[in-house]
Every structure is written in C-alpha cells, then in structure tokens.
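Chemist: What follows are several structures.
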Structure P
C-alpha cells in the first residue's frame, strides 16, 4: 500500500501513516485511510518494510513499524546531525493470524508533508515462513 495523496506530518508528534492506495492485495488484508493497516492472514514470519519521503527537510526522522498498536521496529535518520528528507524501517516479525501492522513517522521539526506516490511513501508485508 502507498500514499497517492500527501499527508501532513506535524512536528514532534508520532503520526500514523494513512496509506490511501492498494497496489496488490489478493486476499483483502489491507485497510486504507485513517488507521491504515495490513492484517496478517496466517501465523508465521513476515518481512515488513516501510519508507516515507518528506517534501521538506527536518532535523530528525524516526520511522517505526507497529504491531497491534505497539512500536516494535524503529529506524532513525539524521538525529541531530542535520536535515533529512526520508526514513525507512525493515524487519522480520513473528505474527499470528489477526495481528495488524502499521507505520508511523516522527519528525523533530516541521510541520511538513509526505511526498505522494508509490515510490515515495509505502508499506509492504510478505509472508516468509510458518512460525
């Protein structure tokens, strides 16, 4: 799933990414809009990747993968070291059927907006193996 329309990102607030477009979802596991999420269909290990590109530089970007409403994997870019236009996170996550996966972003300065389009702001989840 990805953002086809830019989303406003306030400064110093952890913000869920409201992915608004589905490009591949053969089983209907994706919910778009506010509270956008991928709902895991079967128990197992999943590789989850998220990328967020911003239209204006901020001094620190923190992108996080959430499982069932709790942050579990986080990547920071340029913490206190200067401007950054993007952030990304990737992890292998153990899930059970019904778990849901989301993405957040934290910008230390701003406000700013995300860039729009499948190459700029997206979340991808793929089943790897049974647990």
Structure Q
C-alpha cells in the first residue's frame, strides 16, 4: 500500500468518523477495531521472527555444554530460531590452557554433538578459548 493510498484511507476514515450519522460512526468503529485486531495478530507473530527471538534459555545451553568432559565453563551463549522451525546456537567454551589444539578441537566437537542431540539444534558454533 503506497503512502498516497494510506493518506486517502486516513482521509476517508476521518470523514466518516465525524459523520453525523450514528450508523456510519458505529460501522466505522467496528471496522477500525477489526483493523487494529488484525494488525496486532500479524505483529505478534512477526516481531519475534524479525528480532531473532532467543530459542533456548542460556542456562540450559550452559548446563548442557559444561556437562561435557574438558569444559571448564561456557559463556557468550546465543540462540535463535524460536519460531522458524530450525534452531541455532553459538557458545564459547573455556578449556584447560595446557590442552593442545587437537584435544581442544575434540572437546568442541563433543560439545557441538551434545548440544545438537540433547537440545535438538540444527547447527551449533563452538568457540574455544584456553582459560
């Protein structure tokens, strides 16, 4: 709907609203309420998707990640896709600073597999930091 069309609709509604005929005013109020109700329904479904609503609470992801052997802590947790069907997560894990790259990578793979399985995630990104 163009801006010009919206302006014409607003002018029409404004003219009807001030109409001296009570039937027209009552009808206009019902139409206005219907428009507001439908707009609310559309926005209540669309906004969570548009703002990338959190799919899983961070404490749940933290607890699951920290249950993997070798993980000292989990933080920087984000998830998305609550209403889209597929859910995604990103987490940073702290591992033993003495661990070599291969061991740290194996721990990250274990965290990724555990999160995918236990929390039914489509994709998981695990960042590793020595701490």
Structure R
C-alpha cells in the first residue's frame, strides 16, 4: 500500500462525503451537523489524550458539532476514515440515552429500529 498524507482540503472533502452518506443511512436528516478539521484533538477539554475525533451533541436541539484530527486522519485509508465518521455519527444516535428515564432509551431504540429495519427492507414486507 502506498503512503499518503491528505491535505486538510482533501480530508474535508472526504469527511463531507461520508457525513452526507451516513447522515442519510442513519436517518439523521433533521439534524444540523457541523464539523471542523483541527490539527490536534484531545478527548475533552481537560484531557491531554489525543483522539481522532470528538462529537458534541445537543439532542434536544438536533445539533451536532464534530471535530476531526487532521494529524491522526491524514494517513488513514478512505475506509478507515469512513468508519471514524460512522462511529461519531452513532454517538449522535445514542447520546440521548445518557439522560435519566426509560423514555429516552425507548426513543433511541425506536431510531435504531428504523435504521436496521430499513437495511433489511422490513418496511416493504
């Protein structure tokens, strides 16, 4: 395999492509998803641990801020970058489960049911 180093512009283009693809597949069409590519990224503000991506979700407002590390993604394959995007967008789907009460869990599970039922074409049967 050939070594590569994506520029910020190239990485941004790939991220936009994969976010669009998985936003549709995960039924996140009503969500406002913004993203940034940063040089380095820590897991959270208090941490020194470097991470590949970070997701900040406000489920009650359907807004998401994704941050991606250029340093950590620039040499990854397209498939690996797409998996990172999918992983971060799945945080959007399950984030509400951090709230108290079974109602939030029910809504998240209903959302997951739509995703998997669609993939198996269960709505057409």
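Chemist: 25.9, 83 is what came out when Rg and Dmax of the Cα atoms in Å was calculated for one structure; which of P, Q, R is it?
Modeler: That value comes from structure Q.
Chemist: For which of P, Q, R does relative contact order in percent (Cα under 8 Å, 6 or more apart), calculated from the coordinates, equal 26?
Modeler: Going through each structure in turn, the value belongs to R.
Chemist: Follow-up. Here helix-only ellipticity at 222 nm (-39500 (n - 2.57) for each DSSP H run of 4 or more, over all residues; to 500) was calculated and came to -18500; which of the structures P, Q, R was it taken from?
Modeler: Computing helix-only ellipticity at 222 nm (-39500 (n - 2.57) for each DSSP H run of 4 or more, over all residues; to 500) on every structure in P, Q, R gives -18500 only for Q.
Since every read-out is calculated from the coordinates, none of them should be taken as a lab result. It should be emphasised that the depicted structure is a prediction, and the values quoted were computed from it without experimental measurement.
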